[in-house]
Structure P
Amino acid sequence: MTKVSPSLLAANFANLSKDIDMINRSEADWLHLDVMDGVFVPNISFGFPVLEAVAKICKKPLDVHLMIVDPDKFIPQIQALGAYMMNVHYEACPHLHRTIQQIHDAGMKAGVTLNPHTPVSVLEEIIQDLDMVLLMTVNPGFGGQKFIDNSIQKVRRLRQLIQQTNSHALIEVDGGVNGNTAPRLVEAGVDVLVAGSYVFSAENPEERIKELKKLKGLKN
């Protein structure tokens, strides 16, 4: 069954507790937290005061996506949140192997994110050490962008790399996930769908999460 990680970025920040209560009741697998610094990406989202408040009331595992420069220095703080997954950008980590080791040493799962222009081949030497690869299917920084259609082929190339290397890494996608793109992504080999506005703007968000989880692809 496909995993679903709703993105907090699309929630109602004037009433976060209500939306997190919905996530807790739902069949969502994780809660996706996009941390942006205004440097690595052209936007600022939220910082540790919000993350800490969310961590206290969210019953789902936290899927923390750091769209920031120098993510290594925040590993202890992400660990203190009780995060399940810490996801860093390939483009922001000059010593990626060391970063992944430090995340694992902190007791968390380690994910690496690729921007749309970054080929999956850059992960050949580290794919076996990863728990997850997140493919950005829009340019990072803002929600509600148009899906980059070439992402479908990129998912297939990543699935092939994972199979060839006997890696256990999951494939997650973030950006433009909706009723049209989600089935195509899962069919191509995606394990985890990050959905923001498609979930939180729905008349029945819990039902929409349930529908996404029913999608079946190569591994389901």
Structure Q
Amino acid sequence: MKLYDYAYSSAAYRVRIALNLKGIAYERTTISLIKDGGQQHSEAYKAVNPQELIPALDVDGHVLGQSLAIIEYLDETYPAPPLLPSYPVEKARVRNIAYAIACDIHPVNNLRMRAHLKALGHSDEEIMAKWYAHWITVGFSALETMVSTSKETGAFCHGDTPTLADICLVPQMANAYRFKVPVDAFPTLVRIDKHCRAQPAFAAAAPEKQPDAV
């Protein structure tokens, strides 16, 4: 199993967490989103993943893209420990939280979005910082309400074992800290993130622990 990875890709960070939680050994190939104009745009990598996105997971010649699809594949093929609850309504709640991050917050703030905004002339760093902070704050405000008011929230986003929701939350919180977005207004998210990062599987997946960290 080969993971095409980059330390500072939050989508790849999710997959690293899932692999670690499952105890799955994997080979890692670094695809820098920065070097050489972005190695994800190379012809060699486009042959692997036509979307030119990180991560991709090669499983016996079958290449899977999109972090959530990869994680659900891992959960189906390596069922212990489960990353989704068994009851449909609880499973939907976990997906609700995960998708709110992966589908609504992350896409408008990821590297290619910021690069395109700069290409359109919005290169002032203060403007870019405000853009990033705005969407993080909007998304986290809703998430804080979702988790702080639910009796289903425990030590983690859902109950007392990590799920897909936590796998998505931790990399997004890391981005918030990295770009100096204030998070004091989101105490439940901060508490869950801190608890997650204390777990070995999450800690080992952190960007600063990867070989290509700078």
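Here, each number is a calculation from the coordinates, and none is a lab measurement. Because the structure is a prediction, the values reported are computed rather than measured. Cβ atoms are built from the backbone, for glycine too; each structure is taken alone.
Assuming 26, 24, 14 is semi-axes √(5λ) of the Cα gyration tensor in Å as calculated from a single structure, say which of P, Q it is. Display every interim value, and only then the final one.
Numbers: P: 23, 22, 16; Q: 26, 24, 14.
Working through the options, I get structure Q.
Starting from the value 14, 43, 27, 13, 4: which structure in P, Q was P(r) over Cα pairs in 10 Å bins from 0, in percent, for residues 79-182 alone calculated from?
Working: P: 14, 47, 33, 6; Q: 14, 43, 27, 13, 4.
Checking each candidate, the match is Q.
Which structure, out of P, Q, was distance in nm of label points 7 Å out along Cα→Cβ at positions 31 and 191 calculated from, if the result is 2.3?
Values: P: 2.3; Q: 3.9.
The read-out comes from structure P.
Can you rank P, Q by distance in nm of label points 7 Å out along Cα→Cβ at positions 15 and 39 and just name the one with the largest value? Please list the in-between numbers first.
Values: P: 3.7; Q: 1.4.
Ranking P, Q on distance in nm of label points 7 Å out along Cα→Cβ at positions 15 and 39, first place is P.
Work out which structure the value 2.8 belongs to, where distance in nm of label points 7 Å out along Cα→Cβ at positions 7 and 47 was derived from one of P, Q. Walk me through the numbers on the way to the answer.
Numbers: P: 2.3; Q: 2.8.
Clearly, the read-out refers to Q.
Of structures P, Q, which gives -9000 when helix-only ellipticity at 222 nm (-39500 (n - 2.57) for each DSSP H run of 4 or more, over all residues; to 500) is computed from the coordinates? Write out the running numbers ahead of the final one.
Values: P: -9000; Q: -15500.
Structure P accounts for this read-out.
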